[in-house]
1. Determine which structure produced the value 13 for relative contact order in percent (Cα under 8 Å, 6 or more apart), calculated from the coordinates; the candidates are P, Q.
2. Upon calculation of percent of Cα pairs over 23 Å apart from the atomic coordinates, which of the structures P, Q produces 56?
3. helix-only ellipticity at 222 nm (-39500 (n - 2.57) for each DSSP H run of 4 or more, over all residues; to 500) computed as -7000: which structure among P, Q?
4. For structures P, Q, calculate distance in nm of label points 7 Å out along Cα→Cβ at positions 95 and 191 and state which one comes out highest.
5. Assuming 0.75 is FRET efficiency 1/(1 + (r/R0)^6) of positions 159 and 223 (r between Cβ atoms, R0 = 35 Å, to 0.05) as calculated from a single structure, say which of P, Q it is.
6. Of the structures P, Q, report the one carrying the highest value of distance in nm of label points 7 Å out along Cα→Cβ at positions 87 and 143.
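Every number in this text was worked out from the coordinates using simple rules, so none of it is lab data. This structure is a prediction, so every number in the text was calculated from the model and none was measured. Cβ atoms are built from the backbone, for glycine too; each structure is taken alone.
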Structure P
Amino acid sequence: MEKIKVIFMGTPEFSVPILEGLIREYNVVGVVTQPDKEVGRHKEIVFSPIKKIAIENNIRIIQPAKIKSEYSEILNLNPDIIITCAYGQIIPKQILDFPKYGCINVHASLLPRLRGGAPIQRAIINGDEKTGITIMYMNESMDSGDILSQQEINIPFEMNYGELHDKLSCLGSSLLLETLPKIIDGSITPIKQDEELVTFGRIIKREDEFLDFDTTTISIYNKIRGLSPNPGAYSILEGKIVKIYKSRIGKNLSKALSGTIVNIYKDGIGVKTRDGEIIIEELKLEGKKKINASEYLNGVNKDKLLGKRFMKE
């Protein structure tokens with residue numbers, strides 16, 4: 001196989017299997033990733049997961065603060081193809097038009113559904129039964145380029161964001177490696193996206209993480225798993241933030257106000273929803289570590305817990 005020159009652009013953990021697959025099969029001449037971050041009180045410098053892989057493989061690293069105006073170093077590497085996956089900045093036309101085989105993106109949804117930065121979380125929160133990976137040409141608009149290949153997978157009812165993230169990450173790597181030879185030899189026919197079918201998987205904001213128990217049980221269940229293990233859905237109990245990571249759907253049809261703790265189980269806390277009950281199985285109290293509900297219940301007065309209510313901020 002022709003060892004074409006590849007530049008890879010990505011930042012988070014999701015991108016790691018994609019880069020590792022490219023390193024095995026192609027000549028990766030450069031990696032473009034977001035600038036290093038300062039974390040914590042001591043402002044410790046933290047590298048992106050992609051930068052760590054590049055260092056381990058002695059690949060040149062480029063970290064422009066604003067790629068829109070800082071791209072000459074990328075073009076000087078004269079790549080035959082540029083591949084992006086969750087990079088985090090808009091790629092300018094000067095880069096898009098440069099490589100012989102174009103700029104390719106690996107996106108974690110079945111485009112044109114769920115364009116945007118949080119397609120995995122949104123698929124689960126929406127209650128979708130399937131999702132997948134799309135390999136597409138990039139253009140100047142967000143996730144709107146012509147489709148080169150897709151692969152669909154089911155989303156099991158109990159699967160959370162972390163589990164789906166890892167599954168799609170590996171799928172993205174295998175589908176990309178399967179698709180690239182067809183791009184290079186010209187045997188693939190790009191397909192335009194149907195704009196009438198477009199939906200968006202917008203970035204999760206702090207307000208999206210709040211868990212309102214005055215909604216349907218299924219929507220609460222989907223939000224909890226769609227935000228687990230990070231950032232975690234949260235609510236307020238006795239003035240303190242409680243993060244909730246795992247739940248199941250209960251059967252209690254109490255007439256209590258939504259958000260009220262209506263039942264204590266051996267392994268869970270039953271909370272009234274608009275149309276039923278959600279049972280919290282894993283949680284994290286403000287300032288504490290994540291624990292199973294059974295562990296939490298061992299340290300509290302269960303009778304006093306009944307009747308307490310999760311509130312809005």
Structure Q
Amino acid sequence: MQKKKLGATSLEISPIVFGGNVFGWTLDEKESFKILNRIFEKGFTTIDTADSYSHWAPGNSGGESETIIGKWMKERSNRNNIVLATKVGSNPGKEGRDVSKNYILKAAEDSLRRLKTDHIDLYFTHWDNEDTPVEETLEAYEQLIQQGKVRHIGASNLSPERISASLKAARENNLPKYEVLQPEYNLVEKSKFENQYRPIAEEHDLGVITYFSLASGFLTGKYRKKEDLEGAREEMVKKYFNENGLKKVDTLDEISKVHEVSIAAVALRWLMQRPGVTAPIASATKEQHLKAFEEAVRIHLSQEEMEKLG
């Protein structure tokens with residue numbers, strides 16, 4: 001499977017990044033290991049997680065996903081074959097987000113311990129706290145990079161203004177620069193990335209790894225009537241469940257039949273062919289879901305199909 005260079009970093013990543021938010025939430029450790037084994041065998045060797053995954057599940061406090069991934073990598077002895085991304089700043093279980101230097105340094109050590117590794121390939125600021133100067137956050141990353149504990153840094157849910165301020169501070173103070181963005185971007189949530197974040201990524205040669213690439217499952221075609229919304233993902237999916245969203249699903253249906261693939265594969269492929277996007281993040285809870293990953297890598301959408309999807 002051909003890897004893609006991630007912006008100006010030295011990292012080469014899978015054409016689809018596997019989202020580890022399901023580990024310790026909708027998948028227990030045993031089932032997580034099964035999925036991890038299958039994605040690894042299929043050549044998808046880039047995994048995205050966070051220190052807060054999955055604190056929202058009953059009985060969890062955060063870090064469960066990292067713990068599972070760490071145990072799996074140790075069992076398989078494959079850490080050197082994995083490009084590993086995790087995140088900091090959400091401060092799971094406590095009030096307020098935290099991107100202070102002391103917090104990041106401690107959180108990084110906790111993540112490294114759970115992941116059973118000595119370095120993180122890509123460390124994201126997950127959420128921001130605008131009371132903390134951007135220089136302080138970057139100084140924490142500078143220390144971690146100097147210690148060899150972090151290779152590259154990225155930004156997820158930061159405002160365009162804070163990302164720009166961070167890039168300026170990095171340039172003026174010789175601090176580490178964010179090299180990757182992780183924005184929400186999919187067929188039914190496009191304008192924010194395209195209007196506010198893509199220009200920054202293009203100007204500064206930043207890699208882009210998209211989250212909610214399948215709109216929390218909406219773009220798999222699973223949710224077509226109101227009754228389908230019931231369940232664990234209802235709150236996440238209902239914002240997409242409108243006339244525009246359902247029209248997109250109909251268009252995906254039409255194009256997927258032409259290519260003889262799932263509609264999820266078409267939705268992922270659309271992202272893979274969008275300007276500025278390095279790779280989408282997608283999750284799976286069953287082995288058959290991984291078929292969409294392989295289909296998305298295999299097909300190519302015509303210009304007409306891309307424009308029809310919007």
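1. Numbers: P: 13; Q: 17.
Answer by label: P.
2. Computed on structure Q.
3. Values: P: -7000; Q: -12000.
The correct label is P.
4. Sorting by distance in nm of label points 7 Å out along Cα→Cβ at positions 95 and 191 in descending order puts Q first.
5. Comparing all candidates, it corresponds to Q.
6. On the way: P: 1.7; Q: 2.4.
Greatest value across P, Q: structure Q.
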